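Please go over the structures that come below.
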Structure P
Amino acid sequence: MGFEDLKAAVEPYTLAHVACETGLSEESILAFAQIICDSPCAFSMGLVNGMGKNAINFERSRSCLLAITGNLSRPGANALSGPPKDMRSKIDFEAYEMLPDAIKAKRLGARHFGFLAHGLDLVNEAQRRIWPQHEYVMAPGVLATADAPSILTSALLGDPYQTRVILIQHGNVVANNADSARAQRALMSDEVSLVVVQELNHNATTACADIVLPAAHWLEKSYMFVRGCPSPPGQIRRCGTTAYGSYRML
């Protein structure tokens, strides 16, 4: 999407309409817009922004504002720091480049969202012009995963192919889905052979599982390099250990 496309997309959001939707006065909205345009401004980034029901649209709006107001990599604005230059990062060890293009194209949701199939490679090709020491700058394990609604469609309707095994870790898919009944039907479909859920507590999703595994609390995970941090008790396993073991068995 270019600037003209963005301009056309936001045209219905007049000042009066935005004031009505937000409950703010037109004067305060104009004043806020003037501050963003005239002064260096840093926008909040990270987990907190992703916790609300409009998280995706918020992040899209924030990214657009950063671009059109020039609040990127200038004093007082958001910094484009990039990956570490003199050391390898976790992303380098994901070895995403070893995944064949044919397998990338089969990722559920790639038919509708090109980023999941080939878009990540195109973005990283541009980023490598600035950070050539890294094969991938953006984490494929986070950004190039399957589209969650498409997984449910595959389980329920076999489109574009049938999902047979589902592993869910730390995610209440049924409760978090806009159509909880549909998510429940997908997980309990006769066409799905196995549903494994690894969780801290029983919930609506564990109720649909064939196997429920105990999960490690975040304080018990391997990235917590804290003196005295306890190992997971009993039969609890960390998420990575469970995923790796499951993939090997399958």
Structure Q
Amino acid sequence: MKLNMFENAIDSIRHGIEHFIIGKNDPKNYKYSIHHVCNGVELLLKQRLADEYKLLIYQKIEKKGSSTVGIDDAVKRLARINPTIIREDEIERIERIKKARNRIEHYGVDISKKDAEMVIGDIIPFLIRFLREEFGKNLRDFLDMEQFDQVLYIEKAYSEALKIAEEEAKEKTYEHKAGYPNLRFCPWCYHETFVMDPEDAVGKCTMCDKVSELATCDVCGSIFSKDDVDAEVIEGQNYTCPDCMAHYRALIEKD
């Protein structure tokens, strides 16, 4: 079997939807559904770069055959070519599915049907728009009837769930005594729906229903989830929130 990059992207997306469908028989398939769809997104971004100039898919464009760019660099390069190629809200959607895939690849997993619905449903509007406007293609043409029906179901379920979750989170949001809001981005679904209760030292996401113990940042005093992979948590020794860690990483990258 030989597939070009675009065909490989579509094949990955199709397989992702197939894994979601059969997940009802074996929940491990929900993990693969996220992984395959994310790979499809990454390949589509690279194909769009290649359409602009074939060497743009390489980290070192003067050296064909070097490692290709990842999602982050592909998005940055496309933005430099034309900021309208990927919209601002779509960059956030791409970032969320990338984080979900990275969590699958580097950590233990506990993924339900709802988790897969949220991740895939989040990226579907981007896929439909990107294929239509950047490639002149229709996602529906690459899927059979059952697969496309699932795409519509997943996207609708995600949109309705997010609206309810955001409203619920807003109702529960307040500023705690340290001067920080008790709302953060969820370390699992990456929506700003993780409501924290400093008194009980626990937080819960109104979107994915995941629960986590809380910690107080030694640097800025804000509260955050101990399960946030972007934070630094060494029990009894060091607690650094994801915001402070991002600040320190940026300082290091400047060196």
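A value of -10500 for helix-only ellipticity at 222 nm (-39500 (n - 2.57) for each DSSP H run of 4 or more, over all residues; to 500), calculated from one of P, Q, originates in structure P.
Source structure of the calculated read-out (mean count of other Cβ atoms within 10 Å over residues 24-31, 11.9) within P, Q: P.
Of structures P, Q, the largest value of FRET efficiency 1/(1 + (r/R0)^6) of positions 80 and 120 (r between Cβ atoms, R0 = 30 Å, to 0.05) belongs to P.
Each of P, Q could give distance in nm of label points 7 Å out along Cα→Cβ at positions 88 and 128, but the derived value 2.3 comes from Q. The maximum of distance in nm of label points 7 Å out along Cα→Cβ at positions 8 and 184 over structures P, Q, that is, the highest value, falls on P.
Rule-based calculations on the coordinates, nothing more; no lab input. The structure displayed is predicted, hence computed values, not measured ones. Cβ atoms are built from the backbone, for glycine too; each structure is taken alone.
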